[in-house]
Structure P
Amino acid sequence: MAKFFYRDCVITDAFRPTGEGKVYTATIDGREIKKLIMEREVYDYLMGAGKGTTNRVWFMSFFKILTVISIQTQAGERHYHKNTAFHKFYDLIIRPPCFGFLTWLAAWAVLIIPVALLYQGNGREITQLMYPLTIYIGVAGGIYCFYKILVMHAKIANTDSWAEGDITPFTKAVKPKFGSALGAAKD
């Protein structure tokens with residue numbers, strides 16, 4: 001499930017490991033994150049005018065990947081994650097039927113053996129039960145997907161109601177570089 005939260009933090013040392021795309025490796029409050037998704041404008045701000053400053057950042061996490069939904073600068077202006085009409089069309093019109101179809105296929109794969117054992121291999125009775133049952137499951141999966149996407153878009157549109165969150169589950173501590181402990185011990 002997706003989690004939505006904000007955090008006042010400093011994002012530094014962001015770079016693209018592949019050289020292209022929206023996935024970055026960065027340091028957030030001194031902790032490293034391997035997969036951080038953000039728009040190019042947010043990256044330009046963080047590596048330019050906002051370098052080293054504390055900003056309020058709204059994150060969405062999904063499968064241990066953080067996405068920067070919005071960032072508020074020191075001046076109070078906000079940069080939002082671009083959510084174009086195409087993305088909304090894709091999310092609301094294309095994804096639910098695809099998810100419903102995959103749910104229908106999964107229902108066939110899971111239910112065929114128990115139903116075949118129940119009806120002792122009578123093919124006509126098996127198909128008479130399996131077709132409507134799996135279609136209902138597929139339609140329910142598509143409706144559930146549509147509902148969750150609607151909830152996600154409504155949540156993203158209202159970032160002011162998000163609670164403050166913790167980024168430590170998504171980041172790992174940065175190991176000190178070789179010899180840095182010796183330099184600190186001499187001082």
Structure Q
Amino acid sequence: MIGLGVAGVEEFLTIALIKEDFSGFFVVILLVFPIYLVIVYFSSKIIDYFWEKEVADIIYFFTYGITGLLIEWVLIGLSPWSNPEAHPGVMFIFQVGMFSFWVTISFAPRILIDERKKFSNPRKTMLKFYISYFVIVYSIAFLLPPNLRFVILIPLIITGYSLMNIFYIMYFMTSFKKTEPK
């Protein structure tokens with residue numbers, strides 16, 4: 001459910017507000033993402049079975065980020081080569097943002113349900129950032145005229161999800177510290 005909520009935050013902005021396709025939003029949220037997240041859930045059990053938690057987290061991070069990029073490239077058509085006229089730097093930033101989005105819907109729930117004490121601070125900090133950032137983005141979104149939503153919201157979405165990587169790095173750094181705080 002957490003992953004679905006995270007996906008819904010972004011998909012509402014891009015599908016419902018930017019594309020103005022509310023039925024498409026509901027199809028994606030009620031059909032596509034639940035299927036994806038069920039696959040993530042069961043495949044994560046396999047990852048967890050074969051590797052210790054710290055290594056499994058890193059494998060998890062890259063597996064689902066790359067899987068998400070493959071979905072974007074193959075099924076949605078947003079590959080780096082889909083627009084040869086695009087500036088390579090802009091295309092790279094766009095790809096990092098998409099990778100970060102897929103990591104977030106897959107990995108952020110894993111962090112949020114990790115109840116070990118040493119993750120209390122990274123977990124709270126990540127959640128505060130995510131909620132605050134997207135409350136601001138949504139406030140901007142509803143104030144914008146429809147013709148400006150794409151050019152303003154897409155960079156904000158990419159920035160927000162890319163910044164989430166800071167919290168994943170905090171989580172990994174904390175994860176490799178073997179002692180629990182008192």
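We did not get these values from a lab; they are worked out from the coordinates using the rules stated. The shown structure was predicted, so the numbers you read here are calculated from the model rather than taken from an experiment. Cβ atoms are built from the backbone, for glycine too; each structure is taken alone.
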For relative contact order in percent (Cα under 8 Å, 6 or more apart), which of the structures P, Q scores highest? Q
Value 25, 32, 22, 18, 3, calculated as P(r) over Cα pairs in 10 Å bins from 0, in percent, for residues 8-55 alone, assigned to which of P, Q: Q
Structure from which 0.55 was derived, FRET efficiency 1/(1 + (r/R0)^6) of positions 80 and 136 (r between Cβ atoms, R0 = 30 Å, to 0.05), options P, Q: Q
Where is volume of the Cα convex hull per residue in Å³ largest, in which of P, Q? P
Re helix-only ellipticity at 222 nm (-39500 (n - 2.57) for each DSSP H run of 4 or more, over all residues; to 500): value -24500 computed from one entry in P, Q; matching entry is structure Q
